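Every read-out reported here was derived from the displayed coordinates using simple, explicitly stated rules and does not represent laboratory data. These figures come from a predicted structure and were not determined experimentally.
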Structure I
Amino acid sequence: MADLLTDLLIYIGIGIITFTIGIILGYQLLIMYYTKRFVGLARECSDTDSVIPLVDELEKET
């Protein structure tokens, strides 16, 4: 019975660690994606000296 409980605790621990790593990696990937997207959009606005690319991006998102 003690072996079963130990195995269960190990599996729960592995599950929690895997979930935490997944959350952290997902967060980092989303941050990288949207940072890259925002910097590109800011550069485009700077090049055209207008906010039209920003408006176009907002229209595309909605």
Structure II
Amino acid sequence: MAGVTAYRTAFGRPRTRIGPQDETFGPARLWVLPNPSGLNASWSLDRIAAEFARLRAAAEALR
């Protein structure tokens, strides 16, 4: 899911942080990413890209 605020609201998890989550959604593991919107000024493009790369590495490790 992209957008930690959306995840916090939708799932009632106010303290959620970016990255892998302990809970699952059915058989799927949840991973919360920062919103890539230009309005998200608290995250630089480099930091956002690093988080997406971290998710990609984790997904590739499952293969």
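With helix-only ellipticity at 222 nm (-39500 (n - 2.57) for each DSSP H run of 4 or more, over all residues; to 500) derived from the coordinates and found to be -12500, which of I, II does the value describe? Intermediate results must be reported in sequence, preceding the final value.
Details: I: -33000; II: -12500.
Checking each candidate, the match is II.
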Determine which structure produced the value 4, 17, 27, 25, 17, 9, 2 for P(r) over Cα pairs in 5 Å bins from 0, in percent, calculated from the coordinates; the candidates are I, II. II
